[in-house]
Structure I
Amino acid sequence: MEKRNLLILDVGGAYLNAMIDRDEFMYVQPDLVNILLNINPGYAKFKDGKGRMLVQIEKAMYGLVQSAKLWYDTITGVLEKAGFVPNPMDVCVWNKTVNGNQVTIVIYVDDLTISCRDVKEVHNARDLIQKEFVDVKVKESKEMTYLGMNIKITDNGIEVSMMSYIEEILKEYEGLYEYAHPAYDELFMNEDVTASDNAKGFHSIVAKLLYLCKRGRPDVALPVHYLCTRVKDPNTKDELKLKRILGYLRSSLRTVRKISAKPFNRVEAYIDAAFACHADGMGQSGAVIMVGGTTVEAITRKQKCVARDSTEAELVALEGLLLDVEWHHEWFKGQGCALERPLVHQDNTSTITLVTKGGGKMRNKTMRVKQAVILEGYTNKDYDIDYVHTDSMIADMFTKPLSGMKYHRFKRVLLGYDQESKAAGVRRNKAKNG
């Protein structure tokens, strides 16, 4: 929206930049001990009965439990000294305002992004990092690769593609069929069948898909999150469900996620639930959180208590997911955005009445508390809740497997294609009107 300049940094050997001031002792495991003995056989006298060695650490070595924290303390110490402050909701996002322009640095271990409207301030932040650390690689372009994502800056916003990442995953499976949807109706069914003979490979692929759906392809989130619950004991049915996702990704390989430059003044959320869709009677909650028509997070999770009917299932989803909506609201406020209170869309009128007007008779204390919590927030004007027809409930695709036109219509909204269509329609109307 601000048309910021973007720069990406990669700090080489990041952990080794973290010096340890206090005396720190760690056990070195046998594999590394053998390397040390090859350097100096005299170290053998320090081995214990298990082949380990107790050593004093001067730098945050890779593989040590505390290294990540020590590196974080080091990099944020540099930023804090330069006048940057963290977002109250996310201590990996640091900001500084210079001449009315906000400079934002996002930390992802040793990969950093710097953004600002003023390109000079972007370069000043780059110079700050390069001055402190020796091996710093820099990328600065309208199209860059970052954490498996291909990021392309356009006139209308940003496009995120993970085609290369998907192609690497697909290489591990041959002879895949292509599908128009990532899951079939029996996604949550898990009858006893033959155990998978590739449990380790199954776990690895599902983990890679989880990374994918959190960043570039939220349209596969529902089946991927379900398979995350199956990685400890996958069966042949789970293998088929995994191949279905991969076949869908193969058929939609060039799909990109669009982040619009459209201005916004509030966080909007669609929250939905599927009643008793799991074999144990549990429901599924889903949410799509958006700003300015752009999806910033898609959430799907199995409910933790049994609901008696669809109204209770929607109540469970609302109470659990409103925390995520409020978190995003506070995050944007932490970035300096002036926002109205969040707007939550719901498609169950009974649930809306219960949480905006009270009344009803909940069957147990748990449900009464959930109702009271939401009603209190609504009464205090922490958020607005309004009705939206089921045909417009985007979160529906995160509570149950969808197919046909409904899935693809929601997918267009989810990935930001509808914003592009609306902009094109406006341009056509202006052209017609001279």
Structure II
Amino acid sequence: MRAKNSRLRSTILILAFLSAVLPALAQRTGYSREEFVRRRQALREKAKDGLIVLFGEDHAPAAAPSRQDNDFFYFCGVEDLGAILTMNTRTGETNLFLPRQSQREEMISGANLLKDEKAGERLGLSHLYDLGYFDEYLARNARGAMTLWLRLQPGDTVDNARSEVLIFEARKNRTHYNAQITRDEFRIQRLRERYPAFEFRDITPFIDTMRTIKSAEEIAVLRRNGKLSGEAVKQAMLASRPGVFEYEIEAAARYVTIKGGSPGMAFAPIVGSGPNTCIWHYDANSRQTRSGDLVLMDFGSDLDHMAMDITRTWPISGVFSKEQREVYEVVLAIQTACIEAYKPGATAADVQKHVAEVLKRKGLDGRGERGGFGHFVGMGTHDVGPRITRLEEGMVFAIEPALYYPEKAIGIRIEDTILVTKDGCEVLTAAAPKEIADVERLMGKR
């Protein structure tokens, strides 16, 4: 009990310290009506003919803030659960179907937009309908072999890309006792049964193309989130010292993001110390740190439906050992060289060539790590998009070179989220230091 009380006091002191030293950080601001109108218009032009149907999220998670389906939110910005969005590519009519709530539902969760008479005008929608009218609406608008544009691929989540959702679904189905179809699959099946004359086409590739290149409003949110997430990791570094638990370091970062307006995490934070630095997706965050440990923290907040991804590795005692420093220098040199090479038109081969030249010039062995491109970041930590062949202005992705030596309890990963700009790139998560001298200087201020 004494040890537990001591940890509690330690956490309280950390949070009190953060409250005193934190600068003013970004607040949630949302997107403009015009942003969603523009997106819907662009999607209708791509689909050309037919009716686009997107289903929203239908239930809230048990222990986390409710978060709307990414594709649905992208085109209307509505957080209400159980909704359906339709877009007529020929007429431009855009309708939102919402469940009629009972008084008890309104009392428990609050009223949805059906109770807001000006919601349609404010959101740029043609009509708001009771969800019970949806099937009749489809029947009334059926014209011969009507094309129905649906998402025939899995929806992505804040922490998993479409491909990863598909992989995890396949793993679930390893045993036939788990092999029920998904909600999306059931919706498609039901629509095919009820409207067999419709032609069903996949709207997902068009959505992914649009989401790959970020708009000015999305970039503004990403910049705020990059600053917020970077500052969170910086404060976690300041809160770490030998003897604290990994979850206390996590708590220091979470405090910053919540205070800054984030409703939740973009993924389960990773705070690995000592041997846990070598486990890629370690998230137990339960070990007590020891003198001489490295701490590897992979973190990112969710802000206005935009995720962030940043990793830093630092010495819990404040100074890197000789061997830790040698490995860190290699990883940092690779990441820095990658960032130098990022610009519109660059290929992975261009980046790896530059990395090789930099390592040779510095006399460093890449130890098998060559650099290149990372994963897209946006509405999801692993955002939608094609495999990157050439960089384009407006792309946002994470770069995370790493080296791991489990036998020595040395795992080092350095990750930043990058925006490709007109002439190069912008590091969105620069608020957290990564140069060795800067890291050790910061740790000396604890």
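Consider the structures I, II: one of them gives 18.9 for mean count of other Cβ atoms within 10 Å over residues 65-72 as calculated from the coordinates. Say which.
Numbers: I: 16.0; II: 18.9.
Among I, II, the structure yielding 18.9 for mean count of other Cβ atoms within 10 Å over residues 65-72 is II.
Could you tell me which structure in I, II was used to calculate Cα extents along the principal axes in Å, for residues 169-224 alone as 33, 25, 21?
I
Among the shown structures I, II, from which was the value 7, 19, 27, 29, 13, 4, 1, 0 of P(r) over Cα pairs in 10 Å bins from 0, in percent, for residues 89-272 alone calculated?
Details: I: 8, 28, 29, 21, 12, 3, 0; II: 7, 19, 27, 29, 13, 4, 1, 0.
Working through the options, I get structure II.
Suppose you compute Rg and Dmax of the Cα atoms in Å for every structure in I, II: which one lands on 25.1, 88? Intermediate results must be reported in sequence, preceding the final value.
Details: I: 25.1, 88; II: 24.0, 75.
Considering all the candidates, the number was obtained from I.
Of the structures labelled I, II, one was used to calculate distance in nm of label points 7 Å out along Cα→Cβ at positions 49 and 265, giving 7.3. Name it.
Derived from I, not from the others.
Taking distance in nm of label points 7 Å out along Cα→Cβ at positions 241 and 281 from the coordinates of each of I, II, which one would give 2.1?
Traced to structure I.
Only the coordinates and a few stated rules stand behind these numbers; no lab work does. Nothing here was measured: the structure is a model prediction, and the numbers come from that model. Cβ atoms are built from the backbone, for glycine too; each structure is taken alone.
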